Every structure is written in C-alpha cells, then in structure tokens.
Structure P
Amino acid sequence: MIQSYSDKIFTAFQWDEALQFLAHKECVFTNGCFDLLHPGHLIYLIEAASLSANLVIGLNSDDSVTRLKGNGRPINDFLYRASMLSAITEVGCVIEFAEDTPLRLIESLKPKVLVKGGDYKLDEIVGKEIVEDNGGKVMTIPFVGNYSSTNLIEKIKNS
C-alpha cells in the first residue's frame, strides 16, 4: 500500500521493485523529461491516466536530460521532477531511466497502452512495436494550449 507520494518513485537502480509494484496491473505508459511542470503537462497526464487504472511515467535521468536538451538542463534534478509528478493523484508511479529512450523500460513493463504527446507521429514512438506485438495500443494525445518548458525557460531568462 502506498503511504505517500514518494513511495511511487523508483530510481533506475530500483527497476525490480518497480516491476514487483506493477505486477499484474494493467498500465498506461508515457515518458519524458518533465523538467518544468506546466499546465500542458498536467492536462496531458490526466488525459493519459484516463486510459487505464495505472499511469506509469518513465522519467529521464538527469544525465539523459542533459544529453537530449543540452548543458544547463535539467533545471530541476530527478528527485524534484519525480516528486512533482508522483504528487499528482492520477500518477501510479514514476520510474527513472538512464538511456536516451525508454525502450528497455517498455520492454520490461509491456504496458497495455503507450501514449505520447501530439507532437509525435505514431511511427516515431519508441516501443510501438513492442506494445503492439503484446496486444497493446499506441496513441497520441493532442496538445492543449501553447505550453512549453523551453518557452518558459526563455521567458524567465528574459525577465
């Protein structure tokens, strides 16, 4: 039984515990850096959570974010980002991954639903074949509003 939001956070070294936590649970999976949580993220995550009883978020490690986004990123470290995400009631758990893509995590989880934001084309979604080969569904959720971590960072720098 989860006692607090921090019980929903699993580091890259705790994958076995995360898989035990999720054993026999159907889940929807998404992933990202979630560096600066904004309303677009929240809308997306709540909509993703509506697709299954258990929303699992694969969260890029700090080193992975730096490789993907460049020096100076992430703004917030893994524990900060994971704490913000896991405090959202609809989030079942947050699992760190150190690679640039969540492919290995998707292979381990075999989620029933894999979802990404509307900026992705279905054939670009990492893990699509794995999910579909296991009878799962891959889909995108359209963006709502004009929210962006990159734009937010620029706004802060320029103010």
Structure Q
Amino acid sequence: MDISVRYARRNELEEVNQLRKQVNEVHVNGRPDIFKAGFCQQLRDHVYDNFDSGDSDIIVALAGGTVCGFAAVRYVKRSETPFSYERSYYMIEEFSVDENYRRKGVAAGLIGFCKEKARAKGYKRMELDYWAFNEDAEKFYEQAGFKVYRKYTELFL
C-alpha cells in the first residue's frame, strides 16, 4: 500500500475529525469514568484551533487520497523554574490510524515524518502520552523507540 505523509490542508480536517471520533470512542470505552461519549462541537473545533495556531501542526497520512492517519503536534517551550531547567520539545498530542489501515505502515510513516520535522526544527526530543488501557498504542510506541520517563498513578477512594 502506497502511503504518503504531509502537513494537512484545511479541507482535510473533517476527515481528521472522523479519526478523532474513533480515538474518542477508544477512550470512552477504556475509561468511561473520565471521558464523555459523543463528539461535541467543541471537540470538532479543536482540530481547527490547532491548525490555525502558530505553535502546532496537523499531519496526515494518505492512502490513495484518503486520510488514513493523523498526528496533532505542538511545539513546546518550558521556561526554567526553581525545579527544572528550560526545555523545549516536539509534543505529539493526538495520534491515530484508521482501524481499517492499521498494521500497514501508516503509524510508522507518521512517526518518521514527525521525527524528520522535529529534527529540522532543531528539537532534540519528542514526547507523547497515552492511556494505560491502550496496550496496542503502548506496544507501537515502544517499537518506535519511545521510552517511559514518567508515570502517573491513581488510587480510588
């Protein structure tokens, strides 16, 4: 399958939202105590806000002209604090591959594109997070070379 990856065009953002709906359903099914079912207007508009922002981009993977995957990335710069040094990094905030295109190189293509663009922009690190219930994502990110450097835990009372 021939996959191409590039920065999204505004007219592709509704296709991106279809993938974001799939991600939302995964989250709702995995943690219904946290995530709300449905895909409201505010969620729909979020991708347009990111697209228009000067500190983020939307990246798409295409198969035959169809958006089959995407990454929403943000360029983060944290100021120095009494606890930590100044740092900047390339953050993958949202990432998804259409369930019909998984295990066909789409995710690897997206990550490769992100690595290339992050390096070109002078970043020395990429970050992302995922929910513990998403074991498929965990396996993929480990295979892609991501390493855990921080963990969140919870205790129900």
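Derivation of every value follows stated rules applied to the coordinates shown; laboratory data play no part. What you are looking at is a predicted structure, and each value in this text was computed from that prediction instead of being measured. Cβ atoms are built from the backbone, for glycine too; each structure is taken alone.
I have 0.7 for distance in nm of label points 7 Å out along Cα→Cβ at positions 18 and 66, calculated from one of the structures P, Q. Which structure is it? The partial results should precede the final answer.
Values: P: 2.0; Q: 0.7.
For distance in nm of label points 7 Å out along Cα→Cβ at positions 18 and 66, the value 0.7 is produced by structure Q.
Suppose relative contact order in percent (Cα under 8 Å, 6 or more apart) works out to 27; of P, Q, which structure was it derived from?
Computed on structure P.
Taking mean count of other Cβ atoms within 10 Å over residues 50-57 for each of P, Q, which is largest?
P
Rank structures P, Q by percent of Cα pairs over 29 Å apart and report only the one at the top, that is, the highest.
Values: P: 12; Q: 19.
Answer by largest value of percent of Cα pairs over 29 Å apart: Q.
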